[in-house]
Structure 1
């Protein structure tokens, strides 16, 4: 436990890690709050061919913030294991970038298909 605290103190941009987790959790809570205003099937997988392959359920929107939380967790663990400060900063900043893009994607989809 002591080494975790020491490693956490040496981690650069700790506020960015909090921002990344907070943004993903906010989007998850937003999906749960707006679930009554969303249709039963939502287009999420735009890389697939047009049709039912693109659709997912309301709760399928939680894939994006879930993956962002997973990547942030993995990047944080990797930054504990790496000694180079540049790589640590790069991992933290990439986590914020991924959470931001994930949030923008989900919010745009909600605004596109939501019944407000």
Structure 2
């Protein structure tokens, strides 16, 4: 599956917007892009929508804003992942992006710590 020019531009824009967090980068995966910092995936982009990693501590904030979870279908079943759509204001405001993205990165760090 090839990535469209529009999709590449959106991914590049998001990565650039997050650079004040540190050396954020993207990787193509499963028809979308993972967003990483220090080897931890804390965001994903699918169909030009940014989703941020959540857990039980942060999920309610996304739900209260009526943001959609990332889902995918496989063999007639729909699976929900612990990623929710980023609020619209994060796409236009560096400070908002930093706040939400840093929270998602903290979730990724907690998840990595649990795995160890």
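Rule-based calculations on the coordinates, nothing more; no lab input. Please read these numbers as outputs of a predicted model, since none were measured by experiment. Cβ atoms are built from the backbone, for glycine too; each structure is taken alone.
Side notes on the structure shown:
- At a computed 2.7 (distance in nm of label points 7 Å out along Cα→Cβ at positions 32 and 104), which of 1, 2: 1
- For 23 (relative contact order in percent (Cα under 8 Å, 6 or more apart), calculated) the corresponding structure among 1, 2: 2
- Structure with the greatest value (metric Kirkwood radius over Cα pairs in Å, set 1, 2): 1
- Answer label among 1, 2 for the case where helix-only ellipticity at 222 nm (-39500 (n - 2.57) for each DSSP H run of 4 or more, over all residues; to 500), calculated from the coordinates, equals -22500: 1
- Top of 1, 2 by distance in nm of label points 7 Å out along Cα→Cβ at positions 8 and 40, largest first: 1
- Computed 1.8 for distance in nm of label points 7 Å out along Cα→Cβ at positions 64 and 80 - originating structure among 1, 2: 2
- Identity of the structure behind 2.8 (criterion: distance in nm of label points 7 Å out along Cα→Cβ at positions 24 and 56, calculated), options 1, 2: 2
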